[in-house]
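FYI, it's all coordinate maths here, none of it is from the lab. Keep in mind that what you see is a predicted model, and the values were worked out from it rather than measured. Cβ atoms are built from the backbone, for glycine too; each structure is taken alone.
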Structure I
Amino acid sequence: MPLTIRPHAEGATLCVRAQPKAKRDAVGGTRGGALKVSVTAPPEDGRANAAVLDVLRAALKLPRGQLELLSGQTSRDKVVLVRGVSPDELAARLSALAGD
């Protein structure tokens, strides 16, 4: 199933499936149309959410503040806003990340 990337007034949104308390921080694979992001941070006090955004920011080579968690603060399934990036550009960055 392809990644779920939607247009947004400020850029694009991306569905993410988080895995807190993983062995290492990593971006890779998909699950049900969502990008899998593993983080070592525990799901307490928003630490895993912050770590997910940091891992995505580094992987996509985006400046701080360009990513925002729109929904899923207490869920593994999240929707992330990527500001200033079109859905096509985001798809291309993710494809390059996967080595396609």
Structure II
Amino acid sequence: MLFCFHNIDQPDAAALRQQWRPAHKEYLARVAGQIAFAGPLLADDGVTMQGSLLVIDFPDRAAAEAWLRDEPFTRNGVYASISIRAYQNLWPQRTGFVAS
């Protein structure tokens, strides 16, 4: 089942986000084959990172929550709020994705 993680950074999390970004990316790489899409939420300037939006396939909510609990940004206080929702993709993507 796909789960959508909508995570909003602490107001002062920019330095923490940069510090833990390599570990965050390494952790994501462990589930690369399960990721529907993932990336930072940005301010309107298109540059300033303000959170994360990830959609990842897990067998159930317990597995999704366990994965998030050990995620480096979560463990190190980057996020002010976290939302996990089951998600069903019903629309074929045509734009906004990096070429593989």
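Taking mean projected area of the Cα convex hull in nm² as the criterion, the largest value within structures I, II is that of II.
Across the set I, II, distance in nm of label points 7 Å out along Cα→Cβ at positions 1 and 65 reaches its highest value in structure I.
For the set I, II, ranking by distance in nm of label points 7 Å out along Cα→Cβ at positions 9 and 73 places I highest. A value of 2.5 for distance in nm of label points 7 Å out along Cα→Cβ at positions 25 and 57, calculated from one of I, II, originates in structure II. Ranked by relative contact order in percent (Cα under 8 Å, 6 or more apart), structures I, II are topped by II, which has the highest value.
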